[in-house]
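J.: What follows is a set of structures for review.
Nothing in this text is a laboratory measurement; each read-out follows from the coordinates by a stated rule. Given the structure is predicted, the values throughout are model-derived calculations rather than measurements. Cβ atoms are built from the backbone, for glycine too; each structure is taken alone.
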Structure 1
């Protein structure tokens with residue numbers, strides 16, 4: 001009897017299995033294929049990667065022009081000495097630990113952070129929270145960052161001899177936003193593949209920038225009027241709030257980690273995320289503080305002008321390109337997360353169309369902000385107050401991750417019916433929502449900003465909005481979660 005030939009694995013799989021594999025690739029996204037999966041559960045067969053990749057994902061958007069300017073504010077606006085500024089920068093970087101902790105929930109649940117937060121606020125309550133913070137404000141963040149990148153792009157084209165017209169401004173905005181949306185549409189696969197290269201490019205460019213600026217550093221710099229006592233404490237707390245608001249606002253870190261295998265050690269996820277955000281922030285924020293010590297440099301009103309004056313003429317255009325690339329890297333992550341936030345609101349829409357919607361809104365706001373400076377100023381001032389929500393949101397999320405020891409069930413989280421584990425009291429988890437409100441009130445009372453000064457800040461002069469919001473919100477959530485407020489009521 002003749003032997004039966006053994007078929008090759010590809011033959012045994014057949015066209016149906018091959019099609020299924022292609023479909024899975026489209027869902028999860030590859031560097032060359034748009035990611036169609038949104039908040040849907042990621043099964044174990046689609047999980048891949050190592051937590052170390054998260055370092056590069058978070059380092060790319062945090063090696064940015066903003067880090068330079070924020071460091072300069074510590075010296076030029078708050079009047080701190082270099083040592084005092086370095087202390088504030090180091091203290092604020094600790095906030096990245098919180099971003100790392102909540103990233104642990106991504107691999108555990110296998111879905112977006114905008115769905116995981118149903119565990120904190122309930123199915124219906126979560127829609128309110130995600131709608132206001134996770135989606136609507138994302139458009140404002142996109143607008144601000146795109147505005148800065150577009151203005152820098154216009155400046156670069158101006159150096160090349162092109163007339164600065166309104167039409168050219170719109171074209172630049174569309175190009176910057178288009179590149180951002182392209183990355184967001186291709187999604188997780190493209191981000192993981194390209195961000196290591198983007199990070200290395202940005203780090204090299206900004207290190208070279210720092211080296212060129214060294215001759216302008218004044219290491220013996222001392223404030224014209226040295227601060228002391230309560231005045232020093234006030235300025236250091238204001239600086240801390242400004243810097244720590246960046247890591248505290250990144251509640252989308254689970255989105256970047258959700259494709260990792262469920263068994264991935266949580267501490268590795270947290271460490272890679274936290275270090276990726278903290279290290280470039282510490283280095284380049286410190287460099288920004290040093291640049292602000294240079295005579296004749298206005299790093300507050302004209303930061304690009306300071307670099308234009310300090311960098312060689314041939315290198316400044318390369319620096320400008322790096323600034324724009326960093327803005328695109330940051331906004332691509334924001335657009336990616338916002339596209340899933342819209343789905344988490346219960347709107348029947350796929351992820352890619354959702355990304356396009358948020359991009360259109362952000363682009364329109366950007367075009368307006370580039371044409372009308374006062375709009376950008378108004379939105380920037382509004383963002384100073386966003387810390388009132390950002391701190392409590394992060395605190396509740398961190399508290400929930402720690403209380404559950406990083407254990408989440410994606411199937412339960414995606415169940416939006418009244419029988420869901422996370423339906424709580426008619427769809428609302430009052431423990432989470434009340435904690436958010438209490439933390440917000442505490443944060444507002446301690447806020448000291450250009451827009452609003454809370455009663456506690458008015459008396460003390462200190463800005464304790466971040467620690468107050470974190471402690472009150474987290475403490476309230478831990479206590480209230482042990483009460484009947486979390487009872488399931490259909």
Structure 2
């Protein structure tokens with residue numbers, strides 16, 4: 001509880017922003033879903049076969065896993081708020097449509113006949129008889145949809161739409177229960193409060209309901225209008241992948257750019273998503289810059305056969321060339337550290353089995369119980385290629401990045417994938433096995449941007465190139481440790497490094 005209160009005090013500013021993002025996404029999706037589902041249900045009331053078709057369609061749509069749905073939407077509409085809202089609308093359609101249809105279709109036939117006997121027109125009967133009787137069931141469907149939307153909206157953080165899911169992802173990634181609880185509790189409270197508001201709408205007088213609805217719509221519209229107004233001046237949007245290290249780097253980028261140009265406004269999008277998410281966002285002008293790694297470029301983002309045994313300089317040169325020719329992107333000069341993949345074991349396991357290199361694992365294949373990230377398991381520069389290079393016959397359990405370290409610490413697995421700068425290596429006293437076949441490529445971090453953006457912003461390029469050749473592996477691991485274990489903010493850790501290495505002129 002103490003940790004939760006402390007996190008709340010430290011993050012209350014971020015919480016208010018995330019709460020508003022979550023609210024806007026949720027309400028927007030709910031309103032659009034109501035506009036689609038309610039009229040559609042009214043239309044099919046006297047068309048049972050058509051109604052059955054739509055019930056089946058909405059039921060099938062709701063069974064699609066949320067992550068899969070987001071993945072399907074990204075190539076069509078990009079990353080950010082739009083795909084998140086579309087996915088939430090799809091999930092909300094079934095309860096609203098189903099309850100509206102059943103609420104009207106199950107009205108007692110004698111009431112329908114009485115309305116007809118009074119000579120009511122179709123529309124008059126709908127608004128004076130059918131909708132008032134069905135309203136409790138319709139509201140029930142809307143409340144169900146709302147709770148579903150608020151809960152599912154936490155996944156919006158995975159594609160850069162923000163919201164309370166940001167705290168949940170950070171909590172998992174940094175093994176910080178306070179952050180995780182802050183996101184989860186806030187999301188639950190938001191769902192309860194919104195549900196109570198909808199219940200109030202059900203009992204409120206029409207005039208009160210209309211005024212309240214008007215206030216909500218004006219607030220949402222005002223938010224959008226302000227966003228458009230605020231973005232009249234040029235802003236530079238910098239995004240980062242999940243984790244403390246990208247968070248530290250984008251804060252460094254922000255400080256360097258703003259220190260170099262007083263007229264530039266930098267907006268950060270931390271924990272924006274996986275590698276391909278950011279790459280697509282950059283190509284579609286949804287972000288301007290993000291930190292990428294030379295090895296990831298060659299293995300994941302560009303086409304072409306990669307020669308074995310490339311030096312760090314050769315890896316960077318090839319990555320830069322292919323990005324320029326294939327995607328018209330510019331990769332700036334890299335930092336010093338090599339955040340390459342690695343395999344790690346506990347020091348006790350290492351000593352018990354006399355392990356020094358990855359090749360030594362062949363001697364104890366039957367005793368291995370690996371836990372690895374899904375990305376590493378599926379990559380050619382990960383487990384798939386590693387098994388071929390080292391002739392290993394192992395099957396790994398897929399785990400979230402932070403959970404695999406928890407698992408090896410509690411002896412639930414005995415081998416994990418790692419990055420050489422991970423703070424958990426120090427935190428849990430893990431040993432890295434030597435890559436004696438030199439399988440893993442070099443992964444040096446560098447800012448990635450469109451070539452046109454680099455040409456139009458020479459001051460940005462100059463500012464970011466100050467990091468070229470800077471930051472050792474020890475430096476990066478220490479900074480990650482401060483964020484993940486000591487729970488310092490990425491912004492303060494980033495600034496401390498820049499100031500201590502005289503990269504921010506005139507800043508103390």
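J.: Computing relative contact order in percent (Cα under 8 Å, 6 or more apart) gives 15 for which of 1, 2? Numbers along the way, then the final one.
T.: Working: 1: 29; 2: 15.
Computing relative contact order in percent (Cα under 8 Å, 6 or more apart) on every structure in 1, 2 gives 15 only for 2.
J.: Additional query: For P(r) over Cα pairs in 20 Å bins from 0, in percent, the calculated result is 20, 47, 25, 7, 0, so let me know which of 1, 2 that is. Write out the running numbers ahead of the final one.
T.: Values: 1: 23, 55, 19, 2, 0; 2: 20, 47, 25, 7, 0.
Computed on structure 2.
J.: Okay, moving on. Out of 1, 2, choose the structure whose coordinates give Rg/Rh (Cα atoms, Kirkwood Rh), for residues 273-336 alone equal to 1.02 when calculated. Mind showing how you got there, number by number?
T.: Numbers: 1: 1.02; 2: 0.94.
This value belongs to structure 1.
J.: Starting from the value 3.6: which structure in 1, 2 was distance in nm of label points 7 Å out along Cα→Cβ at positions 305 and 449 calculated from?
T.: Details: 1: 2.7; 2: 3.6.
Computed on structure 2.
J.: Starting from the value 0.85: which structure in 1, 2 was FRET efficiency 1/(1 + (r/R0)^6) of positions 177 and 241 (r between Cβ atoms, R0 = 30 Å, to 0.05) calculated from? Don't skip to the answer; put the middle values down first.
T.: Working: 1: 0.50; 2: 0.85.
Value 0.85 for FRET efficiency 1/(1 + (r/R0)^6) of positions 177 and 241 (r between Cβ atoms, R0 = 30 Å, to 0.05) corresponds to 2 out of 1, 2.
J.: Of structures 1, 2, which gives 1.7 when distance in nm of label points 7 Å out along Cα→Cβ at positions 81 and 169 is computed from the coordinates? Please list the in-between numbers first.
T.: Working: 1: 4.4; 2: 1.7.
Derived from the structure labelled 2.
J.: For structures 1, 2, which has the highest computed value of mean projected area of the Cα convex hull in nm², for residues 361-424 alone?
T.: On the way: 1: 6.9; 2: 4.3.
Biggest value here belongs to 1.
J.: -19000 is what came out when helix-only ellipticity at 222 nm (-39500 (n - 2.57) for each DSSP H run of 4 or more, over all residues; to 500) was calculated for one structure; which of 1, 2 is it? Write down the numbers at each step before the final one.
T.: On the way: 1: -22000; 2: -19000.
Answer for the origin of the read-out: 2.
J.: Further, regarding this structure: For distance in nm of label points 7 Å out along Cα→Cβ at positions 33 and 145, which of the structures 1, 2 scores highest?
T.: The maximum falls on structure 1.
J.: One of 1, 2 was used to compute FRET efficiency 1/(1 + (r/R0)^6) of positions 105 and 417 (r between Cβ atoms, R0 = 35 Å, to 0.05), and the answer was 0.95. Which one was it?
T.: Details: 1: 0.95; 2: 0.05.
Label of the originating structure: 1.
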